[in-house]
1. Looking just at mean count of other Cβ atoms within 10 Å over residues 45-52, which of the labels P, Q belongs to the structure with the highest value?
2. If helix-only ellipticity at 222 nm (-39500 (n - 2.57) for each DSSP H run of 4 or more, over all residues; to 500) is calculated from each of P, Q, which structure is the one that comes out at -24000?
3. Which structure, out of P, Q, was mean count of other Cβ atoms within 10 Å over residues 77-84 calculated from, if the result is 14.0?
Structure P
Amino acid sequence: MSRRMRENINLFYKHLNNFLQEANLNQNEYTSFLKWADRLGRNGEWPLFAEVFIESSVLKNMYLANKEMTPSFLGPYYVEGAPILDKPYQLPMRPNEKGEKLMFSGTVKDADGTPLNNTLVDMWQVDADGHYSSFDADAPPYNLRGRFYTDENGSFEVESIVPNQRHIPKDGPTSECLNMIDQHPYRPTYLHFMFKRKDYETLITKVYFQKDESLDVTDDVRSSLMTKLYEKDDHKVASFDFVMLNAE
């Protein structure tokens, strides 16, 4: 175990004891908490609970030191080995995939504004029902998951669908906590991205859509991560400019 991990465990133990002293739980309350935590684990909701209640605070400390950063975490729904796509880029879809067609474009630059060509882009998202392939969707393993490269100008364009809100299980322990703090059980709509390029820090981030009523369920949604959806002919378009930092 690393020195840093030991420090964090001791800090967690310290604040946990402070919480228990302040809460002053009785036996029934403590037993109820243990049963709730056990259900959280048995339902496989620890990653979901962390995403909803913990990750935003961790991310805030990560990006406070550098405003150029728009980091996120891979999260529990990332799948390695998504197919490398050929141009014109289109995420793998089922025949007659439900949802509105989306043409998403982006640029990838460094902090000085230099375009980063040949950057590997890894993209994944939920379907029109709010489900991820390989998890809760009745879809092929890499549905709406793909990898591709930026062009000589650091740009890319990919066809997909507009993702839908993801519903947190209503009868699960995570939803119970949301109800206690008067929050709805929907996750915002967003696209996942991971960018890799030699001599640069790997960038993992999300792009949210403005005017999404479920944005208030999480406080890690910064204005710098939001974009607009526009109508164009028979489909929607959106774009975003990404910034990668030089590796130290």
Structure Q
Amino acid sequence: MPAVFHPHSSVAEEGLGMHEFWLYVWLRKVGIVAAHIMSLGLTIFITLLSRPGTSLFSWHPVCMSIGFSLCMTEGVLLFSSEGSPFCFQSRKGKVQLHWVLQALVAIAGGTGLGFIVASKNVSERPHLTSWHSLLGVATLVAAGCQMLCGVCLLFPKRVSSVARLRLYHATCGLVTYLLATGTLVLAMCSDWFQGTIKGALWYVCVLLPLCPALVVMNQITNAYLPTYQRRRSRYESGNV
């Protein structure tokens, strides 16, 4: 009897057998659940480590981890049909929740930026002197571009190609998430973090953000890359 695959699965299109396909599905579910747990756990861990309220700087890692580690991760994974607590929501409901989470990313990111600038000014230390700070600025710029594409999608009648803008929005989102992951890893290389976390635990902390990043990258590429390739093939075949 022929195998039955999910119609939207790029893996099914590659001709995998039934057992391989279901193994892939369950690995995706496990990965998504692990990404939820790791992003939440990492945010709680950084919050406890920072001891918010002890200084101006202490609020910076708290705000940034809430915004980019937790809210941005959940804002992407809520569209997943595997392992997401919002899988039973309608598409419209998911989009609205996505907007709420992205707004929280912007608020938390702006607040975290304000705290680190204030902390540097009070301590009279120079700005943008580390790779962490430079990559952090690049992350904020990419996040702004991604949100701008999202705002344009609210007015589809004024956009010449909604599908292309969605692709740009997803691409900017992926770049933003990868930059945020790199910024977080560089933060763990700072004197502040290494002064408290040492040995094997430090390596565990560095590896934690990589799992959600891989899951998010897999979800975005699987959702948009096959669609883009099919449209490109149809376009090229029409011009032959």
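The numbers here are math on the coordinates, done by the rules we state, and not lab data. The model shown is predicted, which means the values in this text are computed figures rather than measured ones. Cβ atoms are built from the backbone, for glycine too; each structure is taken alone.
1. The maximum falls on structure P.
2. Of the options listed, only Q reproduces it.
3. Source structure: P.
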